[in-house]
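Read through the structures below before going on.
Each value in this text was obtained by applying a stated rule to the coordinates, not by laboratory testing. Note that the coordinates shown come from a computational prediction; the quantities given were computed from them, not determined experimentally. Cβ atoms are built from the backbone, for glycine too; each structure is taken alone.
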Structure 1
Amino acid sequence: MSNLAGIIEHTLLKPDCSLDDVRRICDEATQMGFVGVCIPPFFVRDAKRALGEESRVRVATVVGFPMGYTAIAAKSEEIKRALDEGADEIDAVLNIAAVKSGNWNHVSHDVDGIARATYIRGRTSKLILECGLLTEEEIRQVADIAREAGIHYLKTGTGFHGHPATPDMVRLLKSLAGDKMKVKASGGIRTRAGAEALVKAGADRLGTSAGLEIMK
């Protein structure tokens, strides 16, 4: 798999990461030819500055992370702030608590708010489903809502709740994505063999903090 680097988002979301860490992964992403970096919203402006205006490396950041039960208005404001500071892509966590409560009206408004706030600025939206916490039927309903709202990517999870991405998760999301959405696998991707298995299952993007090890 010759172009594996071209679908890796070099990820750093640890709570104790520093500006030096962010600058380092931006340099690494440039050197390795990774498609992007995924960093905390606090560092979006710094990442754009470190990469430079001519860089092809995309800056992704997270919203409602990692729990997802942030208020809809708060998520919209987070997205607006991130885009104002230069984010190219938004990875927003689904309100899993609303799903588990059967409050599908809230889920629809939550997902629609994410899609709209991103779309009007011409940027890319990724909805983090946390597949390991949802039933297959819940995942199917969320995918239907996401497709209708105009979400660009379905993402397997945050990687923060003990449910690593699996080929089965990716295959399910791929089967639900249709022609309008793509799939990002994230969480527990540590080896090249694991990364290639997820791509073979249908992943269009890989979010991992082990990009350097994978490419070695």
Structure 2
Amino acid sequence: MNHKRRKSACPLCGSGHVGFFLEVRSRKYFRCETCRLTHLDPRHRLAPLEELERYRTHRNDPSDEGYRQFLSRLAQPLLKRLPEGAKGLDYGCGPGPTLSVMFEEKGHTMDIYDPFFAPFESVFSKTYDFITCSETAEHFFHPGVEFRWLNRMLRPEGWLGVMTQMQEDDEAFGNWHYLRDPTHVCFYRWHTMEWIAREHGWKMESPAENVILFQKNLPLNR
């Protein structure tokens, strides 16, 4: 295999300018020169049943105060920006939906979606005032497709809250704890998030470490 460049396109931006980045524990990672996404070689992804078994080990529980505190890094700044009674979607809710509970407690209406644990595809025909995507984007096999879906589901002036650990230190990548989870396949940099914002015409801000808030702009012909 040619380590210098791959023929396949970047799974986020579609660019062909993708080069070998690093091999860690026999798993190969590639870096896009355009959007700077780092992603796992698709050949090293887990099979669906293996992926499901890994997710089943997650102990996400709405009654766990520590877990709620972790999620509040995304929830609190997003709550400050929402109108009363907003309609939201927790995208990638996992086996123990908790963000949806936290927003419902604040008077908002929530749907949930997860391809394994809440495969309610009706959400894709709806629109939302806000969408949360916590510790989910790193699992996307096809992030370009996923972010286009999220854009379609967001209403004008709607908010998308993303929480994922940002990858900025290349020298520390090989020992990064985020790589130890074999279901983590995409790794985002600040430059990558800026590319996503430009691609979809979103405003972007970061109210906390590893938390990005995107706001969908109003259509020009309002």
Structure 3
Amino acid sequence: MKRFSPRGLPLSRAQARNAILLNLLATPGLGSLLGRRWIAGGGQLLLAIAGFVLFLVWFIKEMTQFYGQISGTVPVQPVGKFLAAGLILFGLAWTWSAVTSLSLLREAASGKEQALKNSSAPPVQKLDPTSLATALKTVPHWTSSSDTAIVRVFQLKTFSAAIQFVSTAAALAEAAWHHPDIEIRGSQVTLTLTTHDAGGLTARDFALARQFDAL
């Protein structure tokens, strides 16, 4: 099966919310990685880790000097530069992740707008027999016992691969605002497409079937 890049899938509002919470309230960069911003997320995470390491260095040196002063064996040296550098790096990581969070929020909002446009689009017409016969030739791996639905069985290697395939297919269906019937049996996935509003097969079914074939 050809791998489908998850970066091209629409980001839901729930995914964007979780990513923003991770970025701003937990660790900068983790939310960006969750939102499939691989380069930005990696950079933010490295900055945050570097800042945290410098903070630990400052804390250890500060405690060492504190207890050393009690025994009088450790000379006092300024170590505030480690704390300042750590705070600066962590602040940069947090600011960068905040900018990425705004981008994730805009992407999720854009996906919702597209879904609303799809839901308010005029209904498509059921294909006539001639158009149906032509459309069936474009999806040779799908079968149709009538003019009401097309079916394809996808055989994956493992159960986890089947679940991953269904997750990707569901994201494509959500973006198209056209949802197939899905059946999972072990590593086997069966997808059934029909347009209920039209009472049979339409161009939307075949367009989505070709996207599933490309996975």
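Details
- With respect to distance in nm of label points 7 Å out along Cα→Cβ at positions 81 and 129, the largest value across structures 1, 2, 3 is given by 3.
- Identity of the structure behind 110 (criterion: volume of the Cα convex hull per residue in Å³, calculated), options 1, 2, 3: 1
- For -7000 (helix-only ellipticity at 222 nm (-39500 (n - 2.57) for each DSSP H run of 4 or more, over all residues; to 500), calculated) the corresponding structure among 1, 2, 3: 2
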